[in-house]
Structure 1
Amino acid sequence: MGDQWPMSGQTPRTRWGGIADRRFDGSGFFHAEQSDGVFWLVDPDGGRFLSKGVNTVRFDQDEICNSKRVPYADTCRRKYGDESVWRTAVAKRLAGWCFNTLGAWSDNAVASAGRAPLALAPNLDLGMSFAWHKNEQADNKQHFPDVFDADFDSHVRRRAREHCAALSGEQRIIGWFIDNELRWDPDWRGPDELLTLFLNLSPAAPGRTAAIAWLRERHHDFARFNSTWRTHAHSWDDLNTVALIAAPYTRKPPYERDAQSEEQANRAEPARAVFMADCDSFASLVASRYFQLTGAAIKAADPNHLVLGCRFAYPPLRPVIDAAGRHLDIVSFNCYGLDPSPAIDAFAGTEKPCLIGEFSFRAADSDLPNTNGAGPLLATQAERAAAFRRYVTLALRQPAIVGYHWFEHADQPAEGRFDGENSNYGTVTVKDDVYAELTQTMTAVNREAEALHGLAPFV
């Protein structure tokens, strides 16, 4: 197909790759609209657009853990000479595979390196950058940003101005991801509820103070509260001095949780039901504050682009999803299963467009260890390609979906990247050799995507 979108002899497309059928009017920037019950992005020229993206499109992808060596960069330096030549080549290659978007953590300069412009969807780490900064100064680490700290609002506004304001007129930007895979519930990182994470911040932390004050307002009588929580404290004031407030009950992560089993456990032990209700209600409060403050910060700095959400790692509690729907333009989530339909159903209830920020499949025949990393491990590259086709087709049949971003451009190093992941996620190897079966399938599915979008589900 080359590196320009087809303008004749095939479906007419805008310079962005959107369908030029005059269904929508261009505003000069990407926005979202609904037609016949189906959500679409609309490109700056009015094209009917689905964001087909690849994450981490960059020359310097993935240092080997505990080193400064980047195998992919070493390869590309020998093959292309310098980054500008690499950018031109990879932009042409992505357009040739009918991708139209650079996903998170990509080199933005690739977007303008080819004859066909690529859209951008950068990640700001807006909330977690606050936590990382505070964690340099505190013993009790923030695993979720302390949204009750007065400095949180000023931080996200300042960071949004620094990263978004100068680019508010850039047509290539679809919108801004706020964060990536925040810890809303118990998950693979630990069994803590959001409420207990806040209760165990440093004693002077605003989030801890706010959580205790919220519990006090919710329960009033300390003895009744403590009959559920079973802390070592004897009064509300005493609770402020408890170093570790342990959870009296635990539950599985949302992606392993069974609603019927939860209901049975709560009926069998009413105190557990009270504790879980506390956790759920507090998570709703945190979500409302998080999405309101971060969304407002981005819009104040850049009113022209969409707020794309926080790339949920899994469908969290319903009140958290509802809070996202109230404050976001698009709800984003990552989904590493074979079928994205259950996740899409969970988020589609917001009545907002949805975008898959990450998904991928690995294959055992890649000669990579594949011992660390999310998602199914399949046997062959042919199975990997078939899984892509089925996954994306299932996603596109859902009227809420407006995009899907593959993780990632190049394979991870066999020695493991910064967190030990060592998997076959790439469209190319670390030697920059293309996975032909996968990318041929990607090209065909991407070319068909608009025709598939919103059609009746299939089995």
Structure 2
Amino acid sequence: MDYLVQAGQFLLSLSILIVLHEFGHFIPARLFKTRVEKFYLFFNPWFSLFKFKKGETEWGLGWLPLGGYVKIAGMIDESMDKEQLSKPAEPWEFRSKPAWQRLIIMLGGVTVNFILGYFIYIMVLFVWGREFLPTENASYGMYVRNEVLHGEGLLQHGDILVGVDGKQPRTYQDAGKMILIDGARQIEVIRNGSTHLVTLPENIVDQLLESGKSSLFEPLFPFVIEKITSGGIGEQAGLKMNDSLVGITRDFKRPVFFPESVFPDSLFGLKRIDAPYFQTLAYQIQRSANQEITLHIYRDGVPMDVNAKLDEKGLLGIQPYRADRSLVFQTETFSFLESIPEGIKTGTETLSNYVKSLALLFSPAGAKQLGGFGSIGGMFPKEWDWQQFWLLTAFISIILAFMNLLPIPALDGGHVLFLLYEMVRGKAPNQRFLEIAQTVGMLLLLGLILYANLNDVLKLF
């Protein structure tokens, strides 16, 4: 069910972005009296799910959700309609219009996506504001999500983040960006009451990308039960709402392929682990699959022990209160006028960070992180959340605009490049050259899509 909710949000977001992007081409084309023969949400090879014709335009819904398109008469596009192009240009065709009009038509889609992304950020800030956890309010310290950062001489669970390269990041997300994108290598933390300066290796980004985990660290928070699955292992064990889990006793067995002299029995057997935080205890519980365990809890301030027999998944069927119930989050609110410059600033920072992050793809480890539709869909929450939905839609809209501006044939940026060449030289490139360039561009994009989605499949295994 979680995946259906994510897929539903992704398809709705994608549909909004595609339709508005294509209207960005459609509207200036019609204003310049250029005929638009088709307007499709999703692609329709061989057949359409739905279509009707109004005026000169066929409107339809395709079955292949890889994008959408408008077919503008007299334009070399993905339809590769050579028969029409072999005839003399008609006044209502794209190729008969002045270069400046064709440039506006081609820039219409990305312009709409940029405006849409900024507009959504403005409205989200106006309606919901911005909730965040300041680094100084992460009072329990950090949980190091990426094992590359966790080890001798590096970060430890419970470290309190003080600074990155001499600056105090506003949030943990900002700290991660400073390391991955801005090249920060010095992390100052408080550990057991003492200040430690952790120096990351110069190739830390390659190591992080190779690990396949983009999240670096997050704030620790207590494991207090908010929900219990009816009939689940946790309920059968006697766990109750608002129980606070603080530790686990589980069985550690000596591996049979190691001699007793290396791993004596005294090191194994039942062992208690104090893990008073959600992330650390959840990790220990999942490692105890198919075992009988003892959970150490507090109920109404009284310490208790609860026994449970885990299944092969190592899940209790319980859900903790979110971090914002245990930590002091802050919410910034904005009037409508205040939200406008702040939304523009947020959109610009989003675009800037994305452009900087593209440099990470030019390495073997970075290329493996390139994700397809599965990765994008997985960004959406597993419960329908309108605030997160619109934030992700704004993010994708700005990224879609930038990617479409790349000077690659078959993208809007490729058409813009050839139009600028024509405006400078006073002569359009040869039609045969444009056809070949369009074909090469389409093959390049198809290969990129296949590669990205193959990465998604490989990540599953």
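If distance in nm of label points 7 Å out along Cα→Cβ at positions 29 and 437 is computed to be 1.9, which of 1, 2 is the source? That value comes from structure 2. If helix-only ellipticity at 222 nm (-39500 (n - 2.57) for each DSSP H run of 4 or more, over all residues; to 500) is calculated from each of 1, 2, which structure is the one that comes out at -11500? Computing helix-only ellipticity at 222 nm (-39500 (n - 2.57) for each DSSP H run of 4 or more, over all residues; to 500) on every structure in 1, 2 gives -11500 only for 1.
Ranked by mean count of other Cβ atoms within 10 Å over residues 109-116, structures 1, 2 are topped by 2, which has the highest value.
A value of 19, 46, 26, 9, 0 for P(r) over Cα pairs in 20 Å bins from 0, in percent, calculated from one of 1, 2, originates in structure 2. Determine which structure produced the value 2.8 for distance in nm of label points 7 Å out along Cα→Cβ at positions 293 and 421, calculated from the coordinates; the candidates are 1, 2. For distance in nm of label points 7 Å out along Cα→Cβ at positions 293 and 421, the value 2.8 is produced by structure 1. When mean count of other Cβ atoms within 10 Å over residues 333-340 is calculated for each of the structures 1, 2, the largest result comes from 1.
From which structure (1, 2) was distance in nm of label points 7 Å out along Cα→Cβ at positions 149 and 229 calculated, if the value obtained is 3.0? Source structure for this number: 2. A value of 0.40 for FRET efficiency 1/(1 + (r/R0)^6) of positions 13 and 37 (r between Cβ atoms, R0 = 25 Å, to 0.05), calculated from one of 1, 2, originates in structure 2.
Each value in this text was obtained by applying a stated rule to the coordinates, not by laboratory testing. Since the structure is predicted, the reported quantities are computational estimates derived from the model, not experimental observations. Cβ atoms are built from the backbone, for glycine too; each structure is taken alone.
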